[in-house]
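Following are the structures in question.
What follows draws every value from the coordinates through simple rules; no lab data is involved. A quick note: this is a predicted structure, and the numbers were derived from the prediction, not measured. Cβ atoms are built from the backbone, for glycine too; each structure is taken alone.
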Structure 1
Amino acid sequence: MRKGTKLALLALGLALTCAGWWVVQMRQVDIPEDRTAFVIGFLAAAILGITALVRGAGWVGVGPACLAIFIGILLPFTIGVSPQEVASRAIQIGDTLPHFTSVEDSGETFDSNRLDGKLLLIKFFRAHW
């Protein structure tokens, strides 16, 4: 097996490991504020994929190398174009829900006053894309 092919498979393994770790964190709604480790892991996978192509990955390694490059660039790109910031007046646990109205999927108007006196959990989640 060519050295480039081995690098390509290593790059893809690293990219998939980082992606799997990201999905686990995302499903637990526990993505860290400091995403440096993710960015380093994904960029390392992309660099390994590029190196594999330069060193001659062979026909077996070209697909994994290209996939590793794509995956390795995608997450850092989405982090760069979509930073998440917590507003200074963000709702905290135990706060009273501010009044708002919105249109439901059915087209009816939703009024938050209907929830007065009830315990509720509001979960807003935006992975970062």
Structure 2
Amino acid sequence: MKHKPLDKETERIASLIVDAAFSVHKNLGPGLLERVYEICFCHELAKRGLKYQRQVEIPVVYDNILFNEGFRLNVMVEDCIICELKALDIVNPIWKAQILSHLKLTGKRLGFLINFNVSLMKDGIKRYII
């Protein structure tokens, strides 16, 4: 599916996000808990001068009613890119649906699904654009 290209600033931020994920994986390797990767990933984002929010609540509007019991995303970077972090052996297809839903609900266009429990980090990063 073809999408309108992302602006250069978003692509620059995306590149720094990927670099941060590679750095965490290089230093820690696979096999740790997701929350460990999350805090270290956020530290790497900060080192690169990026602003982030952790465990961001995503409200759901249904039937013109706002429900705050919606979703929670792992990391929002520069208020424009969603990062969902995982640390599991088996890739679950529902993760793709999860990140696409998060993008739709937040109105953001770019998201990364980053699974740190892989031998090679390049196999653990998936990029999604809507």
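Okay, here's what the table says:
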{"quantity": "Structure (1, 2) behind the derived value 22.8 of mean count of other Cβ atoms within 10 Å over residues 7-14", "calculated": "1"}
{"quantity": "Source structure (of 1, 2) for Kirkwood radius over Cα pairs in Å, for residues 23-62 alone, computed value 11.8", "calculated": "2"}
{"quantity": "Computed 22 for relative contact order in percent (Cα under 8 Å, 6 or more apart) - originating structure among 1, 2", "calculated": "2"}
{"quantity": "Structure responsible for 21.5, 67, with Rg and Dmax of the Cα atoms in Å calculated and labels 1, 2 on offer", "calculated": "1"}
{"quantity": "Structure responsible for -12000, with helix-only ellipticity at 222 nm (-39500 (n - 2.57) for each DSSP H run of 4 or more, over all residues; to 500) calculated and labels 1, 2 on offer", "calculated": "2"}
{"quantity": "Which of 1, 2 leads on distance in nm of label points 7 Å out along Cα→Cβ at positions 39 and 119, largest value", "calculated": "1"}
{"quantity": "Per distance in nm of label points 7 Å out along Cα→Cβ at positions 95 and 111, the highest-valued of structures 1, 2", "calculated": "1"}
{"quantity": "Structure with the greatest value (metric distance in nm of label points 7 Å out along Cα→Cβ at positions 55 and 103, set 1, 2)", "calculated": "1"}
